[in-house]
Structures are given as C-alpha cells and as structure tokens.
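Dropping the structures in below, format is structure tokens.
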Structure P
Amino acid sequence: MKALILCCEKIRDKQCIGCERCLKASREKLGNFDLENEESSVEIVGILGCGGCPGLFLQRIKLFNKWIEGMDDYDVIFIGNCVKAMAESNKCSWTIEDLKSKIEEKFGKKVIVGTHPWA
C-alpha cells in the first residue's frame with residue numbers, strides 16, 4: 001500500500017526531527033501502520049507539510065497530486081501525530097474531523113488519523 005503523510009509545519013524538524021518516527025513505524029508496521037489484512041508494508045511516497053498556519057492542507061495535497069501525476073500514486077493519507085497533537089490542543093485552525101472529512105471528500109482517499117505509537 002502506498003501512502004502520503006501529512007505533517008505539521010510547526011512541529012516537523014523541531015520536535016520530530018526528520019519525521020523518523022513515522023518512517024520507522026511504517027517500515028516496522030507499528031502504530032497505525034499495522035493495517036489489518038495487509039501483507040505488505042506501507043510504502044511512503046511523500047511527507048507533506050501543511051504549508052503553515054492556518055493549515056493549507058487541501059491546496060498542498062492538490063499541488064502534490066499534480067507534482068507526482070504520471071510518476072506515482074497513493075492509496076491512503078495518514079494524518080501525522082504532529083497534526084493530531086496541534087488540532088487537539090486547539091493550536092491548529094482545523095479539527096481532525098473536519099480535516100479528515102474534507103480530504104476524503106475532495107480527493108477520494110482513505111484517511112487514517114495518527115501514525116507512530118510514540119508520544
């Protein structure tokens with residue numbers, strides 16, 4: 001399964017250096033990368049930042065899709081733990097529920113909230 005990970009611009013490379021926790025979890029099928037009925041691991045095709053506050057996720061995903069058109073595609077979008085943390089602390093202008101539903105509606109991709117098992 002191929003996946004895109006959405007991350008928070010405020011946290012990426014500040015608290016979660018190089019998104020290594022997400023990459024390790026995907027390689028080792030940990031956290032939400034442990035998908036039931038999936039024999040193969042999750043292949044990350046991209047890690048996409050939100051674009052900064054107020055969170056331009058939809059525009060960034062649209063641009064990413066255009067950028068990889070004809071080269072690659074993906075099946076699922078993971079909302080990173082960093083985005084989840086910011087949304088739950090009300091520091092993000094998006095709620096997780098709104099973000100998930102807007103992405104599913106606009107791009108028709110499965111959305112999984114959360115990535116790795118570490119805090």
Structure Q
Amino acid sequence: MKCININYKVPDENAEDVEKVLLEHGEFMNRTYVKGSEAIHPIHTYFTQSKELIDPLNPEKGFTGNTIFTLNEIWEKEEDVIAHVSRASKAPHFERFYAANKYATVSLMGKVIFKLD
C-alpha cells in the first residue's frame with residue numbers, strides 16, 4: 001500500500017482558507033471516486049484538524065496560535081497515487097490546494113507501517 005500524507009501547520013488567521021481548500025479536495029474526491037467510476041478509489045481517506053497545543057501533555061498551557069491539519073490517503077498501488085495526483089492537478093481547487101503546501105510537510109508514496117483493522 002502507498003500513502004499520501006500531508007501535515008499542515010497553519011497560523012490560526014489562515015486556517016479557514018486551508019480548511020476550505022481541504023474540504024474542496026474532499027468534495028472533488030467524493031465526485032471522482034463514486035461507485036461505477038473507472039477511477040480507482042483510495043482504500044481509506046481522512047482529513048483532520050486541531051489547534052496546536054503548547055504542551056500536548058499539559059493542555060492547560062493553551063495553544064500556540066497555529067492549527068494543525070492532516071490529509072491522509074491510503075492507496076493500493078503507486079500507479080493509483082500517480083493517477084490521483086494527475087486527476088487532482090486538473091481540478092478547479094488545485095491551485096489553492098498547491099499554494100497551501102507552503103504550510104505543509106508532504107509525504108508522497110509513503111508506506112503503511114501499522115494499520116489497526
């Protein structure tokens with residue numbers, strides 16, 4: 001299995017824009033990977049969002065002023081990831097999606113090292 005994992009550390013004042021583009025990407029995926037489509041769909045996909053804690057072991061210390069987002073997609077084969085990136089790069093939201101990477105650490109074609117079923 002191959003993975004796309006993108007981790008965003010976004011100043012709170014820009015978090016709404018990144019959230020919007022991630023939701024647009026989710027909408028694109030919902031439209032693209034429907035039953036009956038020829039497009040190979042991901043095995044599993046989820047996006048997360050959380051305020052960044054100053055000290056994760058002591059939440060009472062408060063927040064840093066950043067929001068953390070993750071985009072996580074698990075695909076069966078490398079070719080499926082390549083096809084997805086190609087399709088996504090043609091989507092209307094892609095320019096904004098790509099621009100959000102200024103806040104990101106990107107792992108493309110990573111591998112699953114643990115999975116709890």
Structure R
Amino acid sequence: MNIHYKWTKCEPTPEIVAQAQKQVGGLARFAGEGARAELELEQAVGGKHKGDIWRAELSVITPTNRFRAESTKAKLAHALTTVTRDVSDQLRREKRKDSQMFRKGGASIKNFLRGFSSK
C-alpha cells in the first residue's frame with residue numbers, strides 16, 4: 001500500500017513515521033490491490049482545549065471505494081491508533097459484505113442449475 005504523508009505545524013520524527021508505517025501498513029490486507037492511503041498529522045492548539053492537541057486524518061482509497069476517519073486526541077499515538085482502528089473497521093465491514101454477496105450469487109446459480117439437471 002502506498003502511503004502519502006502530510007504534516008501540518010509539526011516536524012516528522014523517525015519514531016512517528018515508523019509507528020504510522022506499521023499501523024497504516026497493516027490495513028493493506030483488507031484494502032487489496034491498488035489501494036493508497038493519505039495520512040495527515042497536525043498539531044493543533046487553541047479553542048477550548050489546553051496544551052498540545054494532535055489531529056490525525058486517514059483516507060484509504062481503493063479502486064471502488066474511499067474510507068475516511070478523523071480523530072483529535074492529546075497524544076499523537078492515541079489519535080493515530082483511533083484513526084487506524086476506525087478505518088480498519090470500515091474496511092472489514094466492506095470486505096465481509098463483498099464476500100456475502102459473492103456467496104449468495106454462487107448459491108443462486110447453483111440452485112438455478114439444479115433445476116435443469118433434475119429432469
């Protein structure tokens with residue numbers, strides 16, 4: 001899976017890049033061939049929150065669909081984990097739906113062919 005990073009108001013460190021690569025790279029088994037990921041990490045300050053607030057946004061684009069999640073947390077690792085978990089849930093749901101449609105289609109074809117072979 002090809003991962004594109006965007007950094008806003010922060011500098012990438014090797015630890016952050018390694019963690020992001022590990023977590024987002026794990027989504028490749030659900031996304032399939034030709035998928036790409038866009039990960040935006042931002043250090044946001046202001047509003048009603050005090051101190052450093054991290055925002056992570058992840059979009060996974062497959063040939064057929066687009067999956068997106070966003071999270072704002074006090075620590076970057078927590079925001080990244082939340083975003084990865086949310087997109088992984090969406091990808092799993094879509095994969096399960098596709099496999100169910102495939103099975104139902106195969107069963108209906110089999111029943112149709114049984115009708116011709118019995119006579």
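No lab work stands behind these numbers, since they all come straight from the coordinates. Because the structure is predicted, anything quoted here is derived from the model rather than measured. Cβ atoms are built from the backbone, for glycine too; each structure is taken alone.
Taking relative contact order in percent (Cα under 8 Å, 6 or more apart) as the criterion, the largest value within structures P, Q, R is that of Q.
Quick one: mean count of other Cβ atoms within 10 Å over residues 6-13 came out at 19.6 when computed from one of P, Q, R, so which one is it? This figure was derived from P.
Work out which structure the value 13.3, 38 belongs to, where Rg and Dmax of the Cα atoms in Å was derived from one of P, Q, R. Considering all the candidates, the number was obtained from P.
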